[in-house]
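Colleague: Multiple structures are listed underneath, in structure tokens.
Where a number appears in this text, it was derived from the coordinates with a stated rule and is not lab data. Keep in mind that what you see is a predicted model, and the values were worked out from it rather than measured. Cβ atoms are built from the backbone, for glycine too; each structure is taken alone.
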Structure I
Amino acid sequence: MKIVFIVWAPKSRRSESLSKELGAKLYLIHYKFRQKIYAPFKYLLLSVRTSLILLKERPEVTFAQNPPMFCPLACLIFAKFFGKRLIVDAHTGVWWGFWKKIWVLNEWIMKNAFLTVVTNEYLEDQLSSHGIESFVLEDKLPEFPSGKKSKLRTGFNVAVINTFSEDEPIEEILKAARLLPTANFYITGNLSYADPEFIRNKPENVLYTDFLPEEEYLGLLRASDCIMVLTTKDHTMLSGAYEAVSVKKPLITSNWPVLKNYFSKGTVYANNTSADIMKAVKYVMENRKKIEKDMRELERDLKEEWGKKFGKLVKKIEKL
């Protein structure tokens, strides 16, 4: 069965690993238009390019990442016209901001798809309540090379996986760093997206890495003593959390049920406040060896669990 995976983004670790496991041909397509005023023109160009790819490939099954919603919409038009099947890979962003406002169209797309794959059970329940068939498959743990060796400061080093998105509590992390001068905080992410105030008023023990190439990014993760990835939005699975498990480092993440249920070992949970973040880092500093042991156990458990779920997804596809 020929499968194609369409993503309207320059990179998607989840789509890369899933398409590889499915034996699907992955297309990462995008145009650089930062200003929202150009969005309609960008989506039109992407729709045309997607249609040309599908006409060339003629896949029996197309996976399409959502959001943006117009990616699965373009794929659905092709599927309907040529009698093929669409599977939507729906991320949490479908339920946020602009995409939430046009839920009616999103709902129509997913109802007309063969299946919608989601990252957690809460999202599955949301779709089921609208009569949409869905399947839960979390991200596959990434398999990383060694990366470029990174030399960090003396002392306890925390890698903060961050993109300067609106759901990342950077201000609280900076306050926590001030409360804990014995730890160093390496905050990733393209500084062009950062609030200038965060850069001007950072404490001495905070270092901004700016955007890092893959080799240097992996080197940072492997050299750090623990990895922190936080979100203020509930029901969100964090790719940085999977990365922490993959490199077997203690994880500090937000105290949301969906994260606590899945990352159940080797992980410390914080309430996105400076005091709680500081306490979480101190706990890892004092219990690092035990947490590392628990994280190795979690890695084994998640690999086994993901393999079983992926097998069930393959069986669903084979029924086509």
Structure II
Amino acid sequence: MKRYVTADDFVDVIHKIKQRGFGFILSKLNMAGIKRTESTFDQTDYQSADWWIIPAVQQRWNLLVSGDKEVDYKEYLVRDFLKDKKELRLLSLGSGSCHHEMELAKHANFDQVVCVDITPKRLQEAEARAKELGLTNMRFICDDVYNLDLEKQYFDIVFFHSSLHHFDKIAQFVKGTISEYLKTGGLLVIDEFVGATRLQFPKEQIVAINQAIKMIPKKYRTRYKSNLLKRRYFGSGLFRMILADPSECVDSASIIPAIHKNFETVAERPYGGNILMSALKDIAHHFVALDPEKRQILEDLFEYEDTYMESHPSDFIFGIYCKQ
């Protein structure tokens, strides 16, 4: 069932004002959807309390992807799948701050790493950072992905880190745009949210998220930069999502079916997020530094999500796929 407006929409607006100011909210009144998307990603000086800031959560991802909590997916990719490959050309579409692309560009395997995004401020900062690091194999392009003038069937890897779910008409995008840029035998590499489109989670997932929230003591449920208590998760309303960023999870549920239809799976590692992402939203700051009590809370949450995942597909996946 679609949810058009929820209580969480109003809470989210309050927190966005606290975190990013009234100017950010006013930017969402721009009638041009692409401008609202740009405003979401082109501010680099804000802080949040989402699940990805928790070191123990990051280690969980690493363990589920690489089998080692100290080895992230990029090291795993280079070590286990690109070890003997040289002079690789990588294209990142929707690269944002290019942090992950820089980590890859440091490896001698890569001759070219091309980053494409629509946010000029983040790309300018990324280019300056790349120069500081001496990464001469990187190129930065500020443009719409659909307007690119790049050679087709040229790249060995097309890469997405949390950006593929921002593209619409996924089936067409995967079969057309992505395939066109890849050589035969080239790899599509994703680290992505592949769950419900527009975050319209099914009822059973909402129930499970709220059960997870109840597992967290109230003293660790005060929201970031607020004294408000997180009591319940209602889900995201369609109106607020479209107003805030028309590209957010616009066709995310189509990602895995489209990839499986057009590419051969080399490796696919689900790492959950169905419960943890929403349960820990706005309260993750309590779990950055852990004492024994907090560590046990996280371990219980991890076990709870693992049980849920036994009968539900993962909302987040790291995958490597080959163009035939």
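Colleague: Tell me which structure, out of I, II, gives 13 once relative contact order in percent (Cα under 8 Å, 6 or more apart) is calculated.
Modeller: Derived from I, not from the others.
Colleague: Oh, and also: State the single structure among I, II that was used to calculate FRET efficiency 1/(1 + (r/R0)^6) of positions 3 and 275 (r between Cβ atoms, R0 = 41 Å, to 0.05), giving 1.00.
Modeller: II
Colleague: Quick check on the output: 1.00 is FRET efficiency 1/(1 + (r/R0)^6) of positions 211 and 307 (r between Cβ atoms, R0 = 25 Å, to 0.05), derived from one of I, II. Which one produced it?
Modeller: Attributed to the structure labelled II.
Colleague: One of I, II was used to calculate mean count of other Cβ atoms within 10 Å over residues 51-58, giving 17.4; which?
Modeller: Of the options listed, only II reproduces it.
Colleague: Name the one structure among I, II that helix-only ellipticity at 222 nm (-39500 (n - 2.57) for each DSSP H run of 4 or more, over all residues; to 500) of -14500 was derived from.
Modeller: The value was obtained from structure I.
Colleague: One of I, II was used to compute semi-axes √(5λ) of the Cα gyration tensor in Å, and the result was 36, 22, 18. Which label is that?
Modeller: Here the read-out was taken from I.
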